[in-house]
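Quick heads-up: structures coming right below.
Computed from the coordinates by the stated procedures, all read-outs in this text should not be read as laboratory data. Here the structure is a predicted model, which is why all the values come from computation and not from measurement. Cβ atoms are built from the backbone, for glycine too; each structure is taken alone.
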Structure P
Amino acid sequence: MFDRFILSPAKTDEAPVIWQLLQSAIQKRKEEGSQQWQDGYPNLQVVQEDIKNEYAYVAKNEEGNICGYMAIITEKEPAYEKEGVRWLTQRPYVVIHRLATDQRNPIKGLATWMMKSLENISLKKGCLSIKADTDFDNVGMLRVFDKMGYTYCGIVILRGAERKAFEKRLD
């Protein structure tokens, strides 16, 4: 199904569409009773910074419509460098943040496909490991981590909140 989809760097003029997509994901988290993303983060400025820093990636369908978004970061995540987390590796890694799919037109399996595509991007960037985190109640993302073979590594603190941390080795 995803053979005609692409995951590519986002362009500056795509920020408003990405922001609309994120707003649909923020609303879904709210409807699920979660506190994740209910404090003004992420926002349009975060998306614009992601694009400026070349972190922003969009999933597009065969018609070229944006249906997914994530930030792929090759710099160290300061919260991940703190003591207490049992990471699988201490080598260079890619971090994924702000993964969201369009909840107005949901596509089953899109987040999993995006995570699989991330593995190829990570390898091209010379990183043999992917690290990520999510809220305790983000059942969808926890399911994706499980399905994709990520290992639970402990608790990290991001923006003042505890989050589950995961890592996947790519070798």
Structure Q
Amino acid sequence: MRTGIGYDIHRLVHGRKLVLGGVTIPCEKGLLGHSDADVLIHAVCDALLGASGLGDIGLHFPDTDDRFKDMQGVKLLSHTYKLVKDKGFYVINIDSTIFAEKPKLYSYKKKMENNMARVLGIDPDFVNVKATTMEGLGPVGNGDGIGAMAAVLIKGPLKNNLTF
């Protein structure tokens, strides 16, 4: 078994949709980025890539590559999971947290969990999304951005002779 962690943060701007966990959320501002800037899915992708020893999201989906311009986060997650599966790994569970002062995300969390579980081919009970504020501290607390972090547990082939 292997673990990975991921983190992402994007600036909030007018004129963009707010997409988190593949869910479009009504909001006066959205996240600025090369893709749809879905910080939750970006954090999960980074965690999966790290756990499987495949680097990070910038290595596989650089913001200088027009193929990824405005790409939906769920498509990035699908591509990421293919890389992870190609190394012989599969997902055991995901735990994640979104950091945002607003909007309130409670009513969207189950749909986010279901979206990610569907892409990864796992039961939604093994995907957890939490949301919290930063209590007015830092760029997220000031309302300038939204961040997310994720931890994943994956299982796959052992490639060494370690015994425990």
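Can you spot which of P, Q the value 0.35 was calculated from, given it is FRET efficiency 1/(1 + (r/R0)^6) of positions 4 and 28 (r between Cβ atoms, R0 = 30 Å, to 0.05)? Attributed to the structure labelled Q. Given a computed value of 16, 49, 30, 5, 0 for P(r) over Cα pairs in 10 Å bins from 0, in percent, for residues 68-147 alone, which structure among P, Q does it belong to? Derived from P, not from the others.
With respect to relative contact order in percent (Cα under 8 Å, 6 or more apart), the largest value across structures P, Q is given by Q.
Supply the structure label, taken from P, Q, corresponding to Rg and Dmax of the Cα atoms in Å with the calculated value 15.1, 46. Derived from the structure labelled P.
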